[in-house]
Structures are given as C-alpha cells and as structure tokens.
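Take a look at these structures.
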Structure 1
Amino acid sequence: MTLSVLDSIVLSFAFSVNMFLVSVAAAKGGGIRYTKGILQSLLLICFQCAFLYVGLWITSLFRIGEMEYDKWLTSGMLMIIAIKLAVNAIKKQGSRDSVAIKGLKTMLFLAVAASMDTFIIGMGLGFSYNTESFTLTIVATAILGFLVSLMGVFMGRQNSKVPVRVLIGAEALLFAELAIKMFFE
C-alpha cells in the first residue's frame, strides 16, 4: 500500500506541531540565541525523520502478511496515539513551559524525546505501507519541521503566548483522521 500526497502532508503537519512546541519551550524567555535555535531545529528534524524511517523499517520486517489485518493494526496504533494526545490536551498539567538549554546534550535529549511519538507512529505505519512511499513525508517533515521550529524559536524568544492545548488537540485530530480514513479504506 502507498501513502497519498495528502496523507503525507497531514503527517508532516502533525509531526511539526511537536517540533514547534519543543522549540517554543527551548527558546522561552530568551534562553537560547538564534544560532542555538537553528541547531535545535536541525537536530529536531534529523531525529524526527530518522526515527520515522527506523520505525517504518523495523516494522516492515515483521509484517503479519495480510494487508487487511495490517491496516487495522496501523489504524489502532494511530488511534491510541491520537487518544493519548487528546487526553493530554484536555487535562490540566502543572508542567513548565520552558526548558533550560545548557548545551548540546540537552539539545540532543530534547530532539530524541520529541521524536519518540514519531518512532511509534512509524512503527504503526510500517505494518501497512511500503517504506518507499514515505519519501515525500520525510522530505516534507524536514522542510516544514525546520521552518516551524524556527518560528517556534522566534515566538519563544518573544515570550509569545502559545495555545499549547489547542495545538496538541489539533495534532490528535490529524492522527485520528488518518486512523479513521485508513480503517475504512
């Protein structure tokens, strides 16, 4: 099964939400300069794209066989991620809205931590889709993610108010839409 262009763009937008929020938190209060913000954005897109591809590749090695059952498994995994994101968007959390960037180790940790959902989603999508069909998704995620991350760094340095819960809710809706579409395909 191959991924459509529209689905690739939707996935890229969903992955970019997470990169945006991490960039805003990293730059909040002027904690990092723009040069570190560019480096953080590059690390985010590198890990997001790499984790997506590795998740796709690992799961494609262990396909069950019948695509019909595989797409149900993929839909279920996407829906679980969407529900987890929706719950996080709804419940009030007492978390900090900024992260102190002290060096490259912290930047690497943030990039890896922000990419975990992408890895899980890649694993879910690997059951139903060929890894070659994700070339557009990975390229679009890299381009869009870099631009959105830079925008997040700019907004964080300006101490702009970011509707975190709304953005996480939108990300959940994008994943739920893909899961429902895939289930009924």
Structure 2
Amino acid sequence: MESRSKATTVNVRDICYTAIFTAIIAVMAQISIPLPGGVPLTLQTLAVPLAGIVLGAKRGTISTLIYVLLATVGVPVLANMTGGIGAVFGVTGGFILSFPIMAFISGLAADKGIKNPLCWAGLLGGVLINYAAGTVWFVYAADSTVSVALAACVIPFIPTGILKLILSGLVGDVLKRSMKRAGLL
C-alpha cells in the first residue's frame, strides 16, 4: 500500500510542477515587446528551456505541449493575451509549435550538467531549432522571402537569445539543484 501512495504522490507532484511551468510560460509570454517585423520579443523563450532544465525532458515537454494546446483552443496565454488556432498557426506559429522540441532538448542537455560543454551545446541546439522552425514557418505563413524572415525573426533576437540561453542554463541549474536538496524533485 505504501508504494502505491508514493506513486500517487509522484504523479500528483508531476502534475503540479507541469502545471506550474505551463503557467510560468504563459506569464512570461506577457512580457512582450512588439517589433516591426511582426515577431514580438518575449520571455517565453526563456521559460521554455527553463521548464526542460528544471523538470527534465519528459515533464518539460509535457508542460510546453499543454501550453500550446491551451493556446490552440483559445486560452489567451500567448503574447499580448492572445490565443486561438489563428494565433498558433499565424506568422509566429513555427516558434510556438517548436517549444516542446526546445524543452525536450533542453531537458536532455541539462542532464549532462551545467559544467559540461555538451549541456550548453544542447541548449544552443534547442534555440537554433526554435529559430529555424520559426523562420521557415514565417516564410510560409507570411509568403515572405528567407532574407525578410531572417530580418524579422532572427537577427533582432540574437543578443537577447544569447542572454536568455545563458540565464536559462544558470537559473535552471540553480533552481533544479535547490529543489532536489529540498526534496521537491
């Protein structure tokens, strides 16, 4: 009987942490600066790898899948309190749809340990996949050229992307270690 209650506790804990990180991503999406190219600068791309790092690849991916599903059904969790299928599949849809992949790769990378260069390479890989998916989708959805898409989706975001990558790695590692020491993970 004891092992069954422990399994239930772990499942409830997983559900709670997944929900918390889904909410964190939604809140961070509201910290948004509109840019002329139509792709806003948000902090959700800081929260997505953070979910993977802290929760691990599986739970981090689930939290981002729930986030994308909430947005798709119309819950206003995207930047500027938007949501709906039109927003998810609009010009920024590639970024949004690649969040689960980004969280998964970040979670796998974090398992290597923050001091391991493979961890940082994995975090960078997640960011690059997010940029690539977002750019390709933008070209398609906006009927644009690759050069216009790069100007709207990548170039203005490189400095903040580097900063968010470093912050997610460092903060995620500290948060994960602290939660483990406290017996929360």
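Every number in this text was worked out from the coordinates using simple rules, so none of it is lab data. Keep in mind that what you see is a predicted model, and the values were worked out from it rather than measured. Cβ atoms are built from the backbone, for glycine too; each structure is taken alone.
Comparing distance in nm of label points 7 Å out along Cα→Cβ at positions 46 and 174 across structures 1, 2, which is largest?
1
Out of 1, 2, which structure matches 3.8 when distance in nm of label points 7 Å out along Cα→Cβ at positions 14 and 86 is calculated?
Among 1, 2, the structure yielding 3.8 for distance in nm of label points 7 Å out along Cα→Cβ at positions 14 and 86 is 2.
Name the one structure among 1, 2 that relative contact order in percent (Cα under 8 Å, 6 or more apart) of 21 was derived from.
Structure of origin is 2.
For FRET efficiency 1/(1 + (r/R0)^6) of positions 126 and 150 (r between Cβ atoms, R0 = 25 Å, to 0.05), the calculated result is 0.25, so let me know which of 1, 2 that is.
1
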